[in-house]
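Down below are the structures I want you to see.
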Structure 1
Amino acid sequence: MEARLNLFANPIAGKFLRYINSAGKAVSDSTLPHATQELVKIRASQINGCGFCTDMHTKDATAAGETVQRLHLVAAWREATCFTEAERAALELTEQGTRIADAAGGVTDEVWEAAAKHYDEDQLAALVSLIALINAYNRLNIVVQQPAGDYQPGMFG
């Protein structure tokens with residue numbers, strides 16, 4: 001399978017990717033826990049059906065020491081006991097922030113307040129930015145049908 005458009009070879013797509021990658025650096029350099037960042041990227045990618053990003057972020061999480069059990073349970077996090085309350089709040093915010101079209105009111109006050117109990121203002125800014133960013137990456141990869149499975153941790157860094 002080949003992508004419809006080579007995002008890495010096209011000059012316009014390449015320039016766009018450099019800009020959003022630099023936006024992502026602001027998030028990755030934040031105090032939002034790295035494990036939470038990976039869980040958010042995985043969950044949004046699962047919801048959106050982005051194989052490329054799901055492959056990338058599960059492999060990156062594994063390379064960073066995430067457990068197989070937690071990775072297998074991200075899709076069913078509500079029933080899983082292995083996630084902290086803070087991670088659960090981030091995952092719920094991710095789901096509501098990703099499924100905006102499905103929820104007439106967007107992110108509920110209750111979900112926002114739950115996240116605000118666990119994360120300071122800078123971490124919330126990073127979390128919201130990360131949710132927006134991973135959704136953008138998902139859409140790029142889904143539109144061009146970017147094949148999944150060949151990613152190796154660190155290959156873009």
Structure 2
Amino acid sequence: MPELQRLHAGHAPAVLAFEVANRAYFAASISDRGDDFFDHFADRYNALLAEQEAGICAFHVLVAEDGSVLGRFNLVDIEDHAAELGYRVAQHVAGRGVATATVRELCRVAWARHRLCSLRAAAARENLASQKVLIKAGFVPVGPADPTHLGGKPGTWYQCELVRQP
């Protein structure tokens with residue numbers, strides 16, 4: 001059974017393998033991370049861990065029984081009991097409810113562990129799968145997202161009030 005885990009240093013090899021294996025798949029619907037991300041992965045990864053330690057963000061990975069990463073689920077820019085949600089799942093589990101179930105779980109974690117009351121997430125207009133995940137997880141559209149936030153693509157902000165979550 002996959003498990004949502006808070007990101008730690010030991011996840012680095014599996015996270016890198018996940019990003020490399022799914023790079024082309026992700027680039028088809030969201031902005032590519034670019035070669036620099038992969039060339040300087042260790043530095044960037046350590047910076048993420050430092051942000052998490054400072055309480056600015058909370059990074060999570062969905063880990064399969066074999067230790068591989070099936071997805072990344074992040075709470076970024078935590079401030080005033082709110083944060084932005086970002087996520088991505090591996091191509092081989094896409095369309096199977098993994099993202100929806102894990103976003104729902106992360107909403108519970110955001111409320112219980114981080115005392116967040118509100119999450120928002122942006123989805124590109126052409127990324128219908130992400131829009132469906134957000135709606136099924138209890139998010140509602142609240143307005144247009146700045147295309148610079150979505151790699152130049154038009155999209156919509158979605159919001160979820162966690163105090164209403166079970």
Re distance in nm of label points 7 Å out along Cα→Cβ at positions 34 and 106: value 3.2 computed from one entry in 1, 2; matching entry is structure 1
I have 19 for relative contact order in percent (Cα under 8 Å, 6 or more apart), calculated from one of the structures 1, 2. Which structure is it? 2
Kindly point out which one of 1, 2 the value -20500 was derived from, the read-out being helix-only ellipticity at 222 nm (-39500 (n - 2.57) for each DSSP H run of 4 or more, over all residues; to 500). 1
Given a computed value of 22, 19, 17 for semi-axes √(5λ) of the Cα gyration tensor in Å, which structure among 1, 2 does it belong to? 2
Among 1, 2, which structure scores highest (criterion: mean count of other Cβ atoms within 10 Å over residues 10-17): 2
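A short reminder: the numbers here are calculations on the coordinates, not readings from a lab. Note that the structure is predicted; figures quoted are calculated from it, not measured. Cβ atoms are built from the backbone, for glycine too; each structure is taken alone.
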